[in-house]
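Multiple structures follow.
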Structure I
């Protein structure tokens with residue numbers, strides 16, 4: 001593996017995060033419950049991790065603010081445009097695979 005400086009590693013991680021967020025913004029058809037069931041995280045998890053990182057640095061960031069950063073719009077607006085009612089199969093899978101911190 002190439003030796004990266006801490007700054008290079010941070011910059012590459014930030015670029016990968018920005019690309020992931022951009023990809024998720026483009027894929028409003030991908031439901032959070034499907035992401036949770038398949039990968040164990042979703043857009044809300046990303047926004048929570050973002051807010052927690054801000055808090056670790058002493059920065060105040062609300063839940064709504066961190067969600068808007070990830071969703072690219074207010075969360076309720078995204079939900080109105082993109083979120084569908086979860087099926088009984090999706091809900092069952094979520095309950096079976098639900099991470100302990102959700």
Structure II
């Protein structure tokens with residue numbers, strides 16, 4: 001995520017070691033969600049965006065990624081409002097988060 005001056009910094013997240021084997025696949029699925037979200041925006045498929053957002057909102061915290069939950073909730077809400085600008089901004093947030101996240105296992 002970008003700071004106020006526009007620079008990006010690593011986002012350090014501690015995850016339960018019990019989840020270590022699941023994390024790579026979970027994050028890869030979120031990367032795939034970015035593509036699905038882009039396709040849904042192009043098709044104006046707000047229901048698909050809402051579903052993807054809802055899924056992220058429900059799963060992010062369980063895997064230790066609170067920010068994914070926050071982004072998912074925002075996507076879900078923006079999809080209900082059919083707010084394309086906000087949806088695109090949250091997709092960008094998700095992409096930046098996934099690029100910047102650094103995981104350690106507590």
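Numbers below:
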read-out: Given 13.7, 41 for Rg and Dmax of the Cα atoms in Å, calculated: source structure among I, II; value: II
read-out: Comparison of I, II - label where relative contact order in percent (Cα under 8 Å, 6 or more apart) is highest; value: II
read-out: Per mean count of other Cβ atoms within 10 Å over residues 74-81, the highest-valued of structures I, II; value: II
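Any read-out appearing in this document is the output of simple, stated calculations on the displayed coordinates, not a laboratory observation. On a predicted model such as this, the values are computed, not experimentally measured, just so you know. Cβ atoms are built from the backbone, for glycine too; each structure is taken alone.
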